[in-house]
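Read-outs throughout are calculated quantities, based only on the coordinates presented, and are distinct from any laboratory measurement. Everything numeric here is computed off the predicted structure, so don't read it as measured data. Cβ atoms are built from the backbone, for glycine too; each structure is taken alone.
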Structure 1
Amino acid sequence: MRIATIVNTVAVASGVWVGYRSMAPENLVGAEMEWVVSPLMLVIAPLFVLGIVQYSISGANQTVLRRPAWNRFCLYWPRDPLQCLLLVTLGVLAMVVGSGLRLFDTSSAGLWTFLSYLSTLCGLLLGQYFVYRIHREWIRAD
């Protein structure tokens, strides 16, 4: 179990570096972010979350949804969707933090990149809220 904690910590911490590097001026040269990406991610992310959890319950025949835990690692969405959702949400949060560190010395493409990360994070959190409200009877601790 200790190895899963280390892997989770390294994976989430690397999100800060990914977000920071994505805002580097050389990575934004020629990038044209459209304003429509941010609202689109705010709609698509919750639908994705709800869809993958619903698939886990009905398509993959899960009888319970395991409550996420920091000492468990899983990247197989149909078997453990709440754990994967936790790791993805924390990874995107780390990307928002990392890109925010370079927000004040960037171009408009950098601003839209940051806003698309932020919209994705908000969409994932909104999806989590709905999943925990709708499927609360399916969620069990290990």
Structure 2
Amino acid sequence: MMTITANGKEYILDTSLQTLERIQDRLSKPAAQIFTSINEMTTAKQISLLCIAAGKEGGQALREDILSDSDNWGMFKITESLEELVAKMLFSGTTEEKERQINKAFGDDEQQKNAVRAMLGLPQKPIGTNGGNDW
């Protein structure tokens, strides 16, 4: 589960596999490609995916509240919220299991791995600049 606030109202977003399946069906993409394609989506598409996670009852209200709360919801926050939602769907288990999954998904891209770690509440790893050698 994930909680977001729009227009002063809290919405609980479902991070279950069923919600991931609904998002996959909407996008016609495998789960692994969803995370990397978020920045290519329109804002309307990103909002629609957040609404899927809010469920039938909360989805329309969430859409309206995001669109009317422009002081707090801009394009970056919408993208960031969707990235966090998808990360919570894709990476699960213990801290060690999540770390293994992140390493497998992002290979040598330490910046991307740290971004996902932050979304999942995991400690970030230092990135060195010593001739390409990580500390």
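One of 1, 2 was used to compute helix-only ellipticity at 222 nm (-39500 (n - 2.57) for each DSSP H run of 4 or more, over all residues; to 500), and the result was -20000. Which label is that?
The value was obtained from structure 2.
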Can you tell which of 1, 2 yields 0.70 when FRET efficiency 1/(1 + (r/R0)^6) of positions 17 and 81 (r between Cβ atoms, R0 = 30 Å, to 0.05) is derived from it? 1
Which entry (1, 2) yields the derived value 0.55 for FRET efficiency 1/(1 + (r/R0)^6) of positions 9 and 57 (r between Cβ atoms, R0 = 30 Å, to 0.05): 1
Cα extents along the principal axes in Å, for residues 41-104 alone, calculated, reads 48, 30, 14; among 1, 2 the input was structure 1
Suppose you compute relative contact order in percent (Cα under 8 Å, 6 or more apart) for every structure in 1, 2: which one lands on 22? 2
Distance in nm of label points 7 Å out along Cα→Cβ at positions 25 and 49 from the coordinates reads 1.7; which among 1, 2: 2
Here Rg and Dmax of the Cα atoms in Å has been calculated and equals 16.6, 49, so which of 1, 2 was it run on? 1
